[in-house]
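So, here come the structures, one by one.
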Structure P
Amino acid sequence: MSNKIRIHLQNIWKFRLSYLFITPFMLCFLAFIVVPVVAAVVLSFTYFNAIEKPRFIGWQNFQYLISQDLLFLKYALPNTFKFALIVGPGGYIAAFLLAWLISQLPGKLQKWFSLAMYTPSLTIGIAMSIVWLPMLTGDRIGYLNSILLRLGVIDVPQLWVTDPDYLMNAMIVVTLWSSMGVGFLAMLAGILNINKDYYEAARIDGMKSRLQEIWYITIPSMKPQMLFGAVMAIVATFKTGAIGVELSGTNPTPAYSGHLIINHIEDFGFIRFEMGYAAAISVFLLIVMYASNRLSWGLFGTKGDE
């Protein structure tokens, strides 16, 4: 046994209590993150129908995905990117602006407004059944149709969640409404923990506008929270899929207008039981999410965070 290995083992034994504390997390990480990802990568190169043994087919699943799967190329992929490009940056910017506005309020009001903004992310299932579905119902009884008819904005009720022209917009609105989650709380905590002396010093040096304060002090001082919020926004956006089905009440959604990559994975994995192909789609989504996260690291990360 070399001297380096011996020293390494001695250090592990020296800090054995610390390793004991992180063992539960490491076991959960291995069981629920590492093993599923490795299994998905392996299955993506096979034909597997959940009954027969997986049969290795090489790159055929990926070749079919990027060249022949018209449902993926025509609906799932463009719908996902449209949804992600609006909801991801939109929700992220809204979370930062709301966190900054709440930070300007007195202490007691900060707690209540934070709770009001955070609650929708926890109660989206309840809100879907008692708020959004009644509001977007496609008859005269629906709240939105009723209000617009009374105001004379529309002449006939609109099918907000069953018309392919409106479903994606409804999905975006509902998702943005519920996007103030953990990332929002992290940004609020970051803003509240910035040393107030920085702002005083900036005013003495001639800084006059709030916009300059945000750009030169607030954002640079809370880069870790901005990074965390960006990662959470990316994950939440790309994993969203059930919202279109819940709103429209049909699976697939009308004319596939709300069909996202997650819906495509569920379609092949749990309806058609083509598990190998579903694994290939999930690996593709994982690569897209990884690339998006690397972009976030490039914008808000530092060398010490790598």
Structure Q
Amino acid sequence: MTAIISIKDLSKTYAGGFQALKRVDLDIERGEIFALLGPNGAGKTTLISIICGLVNPTTGSVTVDGGDIKRDYRRVREMIGLVPQELTTDHFETVWNAVSFSRGLFGKAPNPGYIEKILRALSLWEKKDNRIMELSGGMKRRLLIAKALSHEPSILFLDEPTAGVDVELRKDMWQVVRDLRAAGVTIILTTHYIEEAEEMADRVGVITKGELIIVEDKAELMRKLGKKQLTLQLSAPLSEIPGALAKHELELSNGGNTLTYTYDTRAGRTGITSLLDDMRSAGIGFSDLDTTQSSLEDIFVDLVRSKK
């Protein structure tokens, strides 16, 4: 893939002295879904706002499809659709008129067929003549996506797109995002719902305190930083971990009935065979076992905590 967005040495310090971004370097590849994760105040929205031309950087450069965001602002901005966090809409306007007006702002000729397609995809067609004030919170969130797509952008920024949206609707919106990617749209997603990134993203970036601390293919990130746990349900409870098993760094829980062994997925040997041999030699039996792997949320929490 080739980069459609290229960010070099980007920093942003606000007038009060707060440094929101610190020398960020990032390439976003054409046609991918890129998830940008980080706690509140990490710099996610500032980064998106700079790329979209809403905030000026202090230092550094951003190019979109080869165009500089300052020198080629109009061309660059036409390529971008932005779904902001805040539900800022004209409450007295109808759904149809709001989306059509957004298309006109970018100088696009009217295209009722395309507007209808968007509204149907986002389950808003039946509400096309309703005023925005009559919509639920979830419908208003979908309306923001429809407005962002109205001018047929090739890049879509989704800043917390499913905040306040119920689980069922969230999954419907995930499908819309997948369909957009299948149509060739590059999607940059920020979210507090880590399962969204785990479900949809091709690559993941983690930002905290204005610094981009890791960018990695999602599967590779989970392979490199993920851990697996082997949980053993013991045949008889233990009061403590025997000395013969001390080297395995086990955790005893559930009233002495459960042993948990954590191992590194990157290691050539897991150590499970050695553990089971030592348990057998010590006369410790088990009735059941199970394995689990770290989720993206576990990895994210560990990364952010390590930078505090």
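Just a few scattered comments:
- Test item: semi-axes √(5λ) of the Cα gyration tensor in Å, for residues 15-190 alone calculated as 38, 31, 15, pick one of P, Q: P
- Given -9500 for helix-only ellipticity at 222 nm (-39500 (n - 2.57) for each DSSP H run of 4 or more, over all residues; to 500), calculated: source structure among P, Q: Q
- Cα extents along the principal axes in Å from the coordinates reads 78, 68, 32; which among P, Q: P
- For relative contact order in percent (Cα under 8 Å, 6 or more apart) computed as 27, the structure of P, Q it came from: P
- Among candidates P, Q, the computation of FRET efficiency 1/(1 + (r/R0)^6) of positions 31 and 151 (r between Cβ atoms, R0 = 35 Å, to 0.05) that gave 0.05 used structure P.
- Ranked by distance in nm of label points 7 Å out along Cα→Cβ at positions 7 and 159, structures P, Q are led by P, which has the greatest value.
Values quoted throughout were computed directly from the atomic coordinates according to the rules given, and no laboratory measurement underlies them. It should be emphasised that the depicted structure is a prediction, and the values quoted were computed from it without experimental measurement. Cβ atoms are built from the backbone, for glycine too; each structure is taken alone.
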